[in-house]
1. To which of I, II does the computed value 29, 27, 16 (Cα extents along the principal axes in Å, for residues 136-183 alone) belong?
2. Here relative contact order in percent (Cα under 8 Å, 6 or more apart) was calculated and came to 28; which of the structures I, II was it taken from?
3. Given that FRET efficiency 1/(1 + (r/R0)^6) of positions 32 and 80 (r between Cβ atoms, R0 = 35 Å, to 0.05), derived from a single structure, equals 0.45, which label among I, II identifies that structure?
4. If helix-only ellipticity at 222 nm (-39500 (n - 2.57) for each DSSP H run of 4 or more, over all residues; to 500) comes out at -18500 when worked out from the coordinates, which of I, II was used?
5. Among I, II, considering only distance in nm of label points 7 Å out along Cα→Cβ at positions 72 and 128, which has the greatest calculated value?
6. Assign the value 24, 15, 12, calculated as semi-axes √(5λ) of the Cα gyration tensor in Å, for residues 56-143 alone, to the correct structure from I, II.
7. For which of the structures I, II does the calculation of mean count of other Cβ atoms within 10 Å over residues 88-95 return 19.6?
8. Taking Cα Rg over 2.2 N^0.38 Å from the coordinates of each of I, II, which one would give 0.98?
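What follows draws every value from the coordinates through simple rules; no lab data is involved. Treat the numbers as computed from the prediction; the structure is a model and nothing was measured. Cβ atoms are built from the backbone, for glycine too; each structure is taken alone.
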Structure I
């Protein structure tokens, strides 16, 4: 599975961009994967329905991921809760070959992954499923991942229930990227230190 190189501007959702910028600030400080306990975005409580927290066992090959909590959006889209289950088993034989390589690439590259896939809801409306994966480390290896999952439809309303399992069609990947360029966070409107302004 090929992944394009991207910079942070590839992320469409403002809320996901906020999460990514918080991760980038921590990454830029030490040029290393940050620890989970340092990750404290503003208003994260508002985002919890769209977030999934996973533990990573890199001792296994390929790595095994255990769902520690799953947001209400994931539970609705997949039809049931996944807490305490291995991610690949929760996804099942149809979806795991499409989804798991994104997590594996995030772990191997130790960088954020961002993907968009289109899927039809039960009424045939096209829904864009935007996934942002942020890696974290406690011991040098990637030990945790936060997944932010957003769904949007140009048709307006759509049915989230069983979105990932209710259609005979598999999700169609539209974008697969690893965010590996411009890995720094610059506040909007700020002037980088060292720049000199001349006023004529």
Structure II
């Protein structure tokens, strides 16, 4: 059983995913998972790895999403705990593996939420998460036509499973994404800062 490093995870991710969008999403989810793990005193490396590879198969095997990730990771001798966590994020959509651990429930929830936070950042004048407040995201949350691909029911269900208020969760996601704002293109546009 190998203990994968972040480099292993990144190589694997980029072997199966080429699009900028897929890679930025993976980095955003990884950063949020690390942030929440740190906050809870959990294993930041482990949570980060799961965040980074959770959509491993999405670009190339969309019709087998989650199942294919499990296959690929097993072939590479990844720890079962990480495989299970990655596969469980598609629970109720493309996977019947129910999130049970804190790590699994967090991934299940923040996967969708990072999408909403990123979309909200991109319509702001600053195009940034650096100056974003929870209330901006909550306003967009209510507008069902905004980022319509984001399944708000999943986020809601995840927040309940975690026993966390939605506002606190949004705050964690914003703070987590700020750590990688440059890498995910949400640090703001130079001409927009200070206006």
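1. The read-out comes from structure II.
2. Working: I: 28; II: 23.
The correct label is I.
3. The value was obtained from structure I.
4. On the way: I: -8000; II: -18500.
That value comes from structure II.
5. For this comparison of distance in nm of label points 7 Å out along Cα→Cβ at positions 72 and 128, the top structure is II.
6. On the way: I: 24, 15, 12; II: 30, 14, 12.
So the calculation was done on I.
7. So the calculation was done on II.
8. Values: I: 1.07; II: 0.98.
Value 0.98 for Cα Rg over 2.2 N^0.38 Å corresponds to II out of I, II.
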